[in-house]
1. Assign the value -5500, calculated as helix-only ellipticity at 222 nm (-39500 (n - 2.57) for each DSSP H run of 4 or more, over all residues; to 500), to the correct structure from I, II.
2. Out of I, II, which has the highest value for relative contact order in percent (Cα under 8 Å, 6 or more apart)?
3. When mean count of other Cβ atoms within 10 Å over residues 15-22 is calculated for each of the structures I, II, which structure yields the highest value?
4. Taking 5.3 as the value of distance in nm of label points 7 Å out along Cα→Cβ at positions 7 and 111 derived from one of the structures shown (I, II), identify that structure.
5. Looking at FRET efficiency 1/(1 + (r/R0)^6) of positions 79 and 119 (r between Cβ atoms, R0 = 41 Å, to 0.05), point out which structure of I, II has the largest value.
6. Can you rank I, II by Kirkwood radius over Cα pairs in Å and just name the one with the largest value?
Structure I
Amino acid sequence: MAITKVVCGIIFKDDLVLICRRKPEKSLGGYWEFPGGKVEDGESYEESLLRELIEELNLKVEIKQHFFDTVHHYDNGAIKLISFIGETSGTVVESTDHDLVEWVKVSDLLNWKLASADVPIARALIEEKGK
């Protein structure tokens, strides 16, 4: 079975990180996630993330560094989730894939109903930054 490559952004504004709740009608509807999406053929991970953030959130982000990769097996297939830390001074006005967005403290991330693939990234982030 092929593994789908997906990128996500751990986007900071001040000391808060952005999480987004998937619309109910979407796959994993109602779960919170770090925003991003599938890597398209011919794109670097960074290019893919910047494109997805513009498409989904109309949000410009400066990518600072690669953070953490994890592979997760869902019922409908496996994904490799590749995360990057970034910063923005922008605001999210609307989202195409999400019904809510929140800026939260890193230390509070596990209090949200995160998608399973995002949990290891949140744990690693808390370990590194949430102390």
Structure II
Amino acid sequence: MWQEFKKFAVKGNVIDLAVAVIIGAAFGKIVKSLVDDIVMPFLGILLGGISLTNLKLKVGEAAITYGVFLQNVVDFFLIAFVIFFIVRLYKRMERKEEVKAEVKVDQKEELLREIRDLLKTFNQTTK
């Protein structure tokens, strides 16, 4: 059983997943800070200084803090939007690099293509 576990734990996918989770946690902190420290204060200014976390409903001695829930919902959508935007930028840069890689054609390769095309046309005209 120990050998089986070692084979499973040392597989590339498990290690890749562990690295992804660690990097994802660090990236999550960056995005959360961006939302909490930059976006939300700016949004608060635009909304006239309203803080959702202060909203609550008192029922007797109990307080239902629905504002905290609303704040978490807004945070979720903002974080999801920021991650979407970052991934979109990354994909665009990735595509630009692919296009650049495709554009670079070796001169010898281009010359061989021209010779091939000339031979095709020559063979078609001689038939």
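FYI, it's all coordinate maths here, none of it is from the lab. What you are looking at is a predicted structure, and each value in this text was computed from that prediction instead of being measured. Cβ atoms are built from the backbone, for glycine too; each structure is taken alone.
1. It was calculated from structure I.
2. Biggest value here belongs to I.
3. Largest one: structure I.
4. Comparing all candidates, it corresponds to II.
5. Biggest value here belongs to I.
6. II
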